[in-house]
Structure I
Amino acid sequence: MRNLLCLLAALALAGCAPNTQTTATRTATLPPEDAAFTRLSEDYLKGYLAWRPATGTSLGYHQYDGKISDFSAASLVQELARLKQFEKRLAAIDPQRLSVRARYDYRILSQSIKREIFSFETQRIYVNNPMTYAGAIDVNIYIKRNFAPLEQRVRSIISILNQAPNVMAAGRANLAETLPGPFVETAIEMAGGSVDFLAKDLVAALQTVTNKALMAEFTVANQRAQDETTKFKEFLKTQKLPKATDAFALGRTNYAALVADGEMVSLPPEELLEVGLRELHRLQTAFAEAGNEIAPGKPPKGTFQAVQKDHPTEQSLIPDAAKDLDMIRRFITDHHLIAIPSTVRPIVAETPQYLRAMSFASMDIPGPFETKATEAYYYITPPEASWPAAQKDEWLTAFNYYTTDIVSIHEAYPGHYVNFLCLNASQATKIEKIFGSYAFTEGWAHYCEQMMVDEGFAGAPNPDGSPVDKVKAARFRMAQIDEALLRACRFCVSIKMHCLGMSLTEGTKFFQDNCYYEEKPARQEAVRGTFDPEYLYYTLGKLEILKLREDYRQQEGAAFSLEKFHAEMLNYGSPPLRLLREMMLRDTNSWDHTL
């Protein structure tokens, strides 16, 4: 959740391979226009995954296991041409002649193609971003999910590791002469982490394999991948870093196109910034007010630091989090906030060693089409056993009892995990299950943090009938706002850095001054904003959901309930929220000018 790098993989759009016979049978019963759109979309998705096989594996389509994208220059040109061809073919279909649901899917697919083209042509991720290559040899899924016998997964790992020379050669050939400094620095860090993972964690994860011939083949492939990744890291350090610049900004015009293509948001950057600053100032005021309830007259930052000292021990961290997760789930059901469509709980566990450098806390959810490794894990990263006591205690302050519950709300109930459960239980179509909106996905989880506290979580009457502990409730409110302040700062820094000339140093100071971060994590957040400008969507998505909820409340009148709103909202996949408004509301005018 607090990781600088993990979103790079998490935000990749996905596709799935169609079953030709099933498609033909289904389209035979559809109206002609819907049938034509279905055939086109299936054709698109087939090619989409053929070029992005790692995405197919993550979705649960294991015919793509052991394959990796071809990043050669010729392949990049061919894939961009394919995207543009489908954009034209899609434009030739009149969406007004489609059924309501098909028209909805048409819009989702259209936006997804536009966003892909933007990444090729405007962000130029294969030319300007060396992280594309530094993190490409990713075999995590083959050891974290038991979807096939281990030896079969080892063969897939070997196949991918053997592609390392091609991937790194493509990176050296494709990358521009001068690159943005933060991109190069982060790619160097990623490459080093990848080598460390291959040398230690991957080997440890496969130590139970007894097939000596297979493991000998693995050892050769693994060493080759380490060597190639190390050489790429040195290439970046010696050839790219000395010439790197601070020219990372998209610019105002491109930034406006990014939010329009990605999330159908038409507000210009300047007006978006006003929205973000207004939310930031509201949160800062609320943070101070909550702090004053705990320690009247004391600075809120110091008050929250005192709150953070109330944390579990190293030994009780995981069991305490699991116990509180059940309590959070009961609160949701007791207060009828959302109908949870499954009794299957996520497994609360320590983050595997090989993922700890990239994860504070996270949900590991199976792909929507996974049929074998269907378990879900809620991972929490404990302090390392080798750390001195003072370092362990510092780490555990981030897992204070109040923040940990807010994180559990975001990651599991009713955040990402419940979103996943509702998606699987819904009547969402293939397209709706595949293509997700960054603002919807992270906006929903972030919205849940505020919604739960607003609905009385931690401020509800005590079971024994004793009065509400107002100080305890204020501590939870501070923890929730602390998370929100970070996201609001991301919102503002994203726009300021990419549209208004804010430097990386100035961005770092903005995080220090406005969400009270220390210099090192503040700089990490600013660096992330250089290559992930869309991290404004945590807050923007939350605000869009709050606006949608209020408009839905006005529309439904006495029939409104939170449970009904959440059920309706989670019934259509994870689309751009502007599109969801069209499905849920009769009047959608001027929606983004009233955020």
Structure II
Amino acid sequence: MLDNATTPSGLTTRLVRGVMSSPAWVWHTYVQSTWSQSLGLLVCVALGIYFWMTEGTLANILFTAGVTVALIASVTLATRRFFFSAATIACIVSVIAWSSAMKRKTMDMVVHAYDLFFYLSSWSTISYLWNDHRGLVISFAISLAITGVCAYIAWRLDTTRLSRRLSATVLLIGIVAAWLGIANKGERRHMQFYFENLYVSSFYASWAETIVTLWQGTMIEAQARMLHSEPNFAISTACRTAEKPPHIILVHQESMVPPSIFPGLQYDKSVDSMFQSDDNRIHGMRVETFGGASWLSEFSILAGVSTQAFGGMRQFVQTFTVNRLKDTLPQNLERCGYRNVVFYPMLKNFVSNEKFYNSIGMREIFDLKDQKAPSAQERDRFYFNNALTELERHVSTSQKPLFTYIQTMSAHWPYDWKFAPEMDVPAGGPGLHHEMNEFLRRVSIAKMDYDYLLAEIKRRLPGERILIVSYGDHHPTATRTLLGRNNEDLVEPEDMVVAPDSLGFQTYFAMRGHNFSVPALPTQDVVDIPYLGTLVQQAAGLPLSEANEHRLKLLARCDGRYYGCANKSAILAFHRRLIDSGIIATR
């Protein structure tokens, strides 16, 4: 409602007096005021249309519109100028949308609220932006300047003076609408910031976890500094071994799980050997994601900490820990003289992996283009051959040990088409869902290609010492039918509710040696994924850093658990020591 004398009688009296005194007064008080209000409403309608076209589901649109209305109402409450408020917030929304589109184009991830603090937190990140994305930085600065100019013009033109009671009412309506949107749109998908164009709503939603992170002072959950009394970990600078360490091949078996974990499942039992280590055991590994988000498993293995400890920021750990980690698996291997290479089935910039890999010591990445892959989903043998060729070339020209990180793709979804249809291999027994049958076909093909890898190592590199480690990064989406979902109730993998101790989080790891004896592996039936990087170093006979030595003590103390350790204070104290030692910088 308009202030003071805006009742019908009051308006009539003021209008008569104004017309008699000055026509300019009528224009300023009524015509221009109505015009500015109309422009403000037009801006709001345009924002609503944009959200309807770009922000996905009705619940997500309601959330986005509700937050935007609340923002406009908040500014109006402070200034009483409706057109100014609407125009300013519309310009800010435009900047958010443009920035998200540009960031996704260059980094494969849309804008997160924490970006504002991450990229402005140090000269190194500012320097990175200026050196690598100078054009975008200049464009962003120009867009902010334009926003300021538009806000100034709107301020000067806006003669509206809305009552604060009306603004407060609209603010409450916006908050309720946003809350209803949140309640109905459900938990944010872990793919949202990477594969969906929900630019504005994603930015809005990311503020909650950003505020929590800023409040607690660190992205990772850790013991309070005042409770911490243990000495800091020393960060090793030297690495001495009695003999040249073995080459290490670490195989990331995409979406791979041993069929044997499902009692009663009918499948070709000959594939079981692919999941066995030299001790003829299948060692279970507990991962932290189901059906996707492989980067979470990568991070836990390479950094040696649980992504669960990052709370709402866990989907972005690789992005926000670039140049903020020390004592990682690749860095320790590099310190011991290893040359580190990655054979990656996607493009290097997928979920910003290249920058993360480079920052932790993996500076040579052979991606989809480098490997001349016909597609992003080739047979495992394709990637194995490329890696073996590079290993052969390396040993012929260098005395350094080689760490080769290979990621496969044959078992990746979708399962509604026949992978390598020319291959006549066993699938599952009768009655299985067609997705699970297709997955089991791919397991059989993967077993053939893994056997090929082992045979080719013996043939091509007969005199080299090599440690071969493989692991499953998460379950395939096909196991939904074995985890309580019937054939008619197949929800999307991201909508699956999987309990922490469910089989849905259990995969495997396996270690084998060529001209090399793998030492005794943990006796626990299942080991959490953050321990695997340390176990790889131990199996290779490398001297362990103080942090890795302590990690092995935690493995025994927590019976293989990490974030789910019964003595959680021990894990949180470990995180505090990592932070205070400079091994993890999380601000």
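The figures follow:
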| read-out | value |
| --- | --- |
| Origin of the value -15000, where helix-only ellipticity at 222 nm (-39500 (n - 2.57) for each DSSP H run of 4 or more, over all residues; to 500) was derived from one of I, II | II |
| Test item: distance in nm of label points 7 Å out along Cα→Cβ at positions 207 and 567 calculated as 4.3, pick one of I, II | II |
| Computed 20 for relative contact order in percent (Cα under 8 Å, 6 or more apart) - originating structure among I, II | II |
| Given 214 for volume of the Cα convex hull per residue in Å³, for residues 111-398 alone, calculated: source structure among I, II | I |
| Structure with the greatest value (metric mean count of other Cβ atoms within 10 Å over residues 71-78, set I, II) | II |
| Comparison of I, II - label where mean count of other Cβ atoms within 10 Å over residues 199-206 is highest | II |
| Given 163 for volume of the Cα convex hull per residue in Å³, calculated: source structure among I, II | I |
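Each value in this text was obtained by applying a stated rule to the coordinates, not by laboratory testing. Source: prediction; values computed, not measured. Cβ atoms are built from the backbone, for glycine too; each structure is taken alone.
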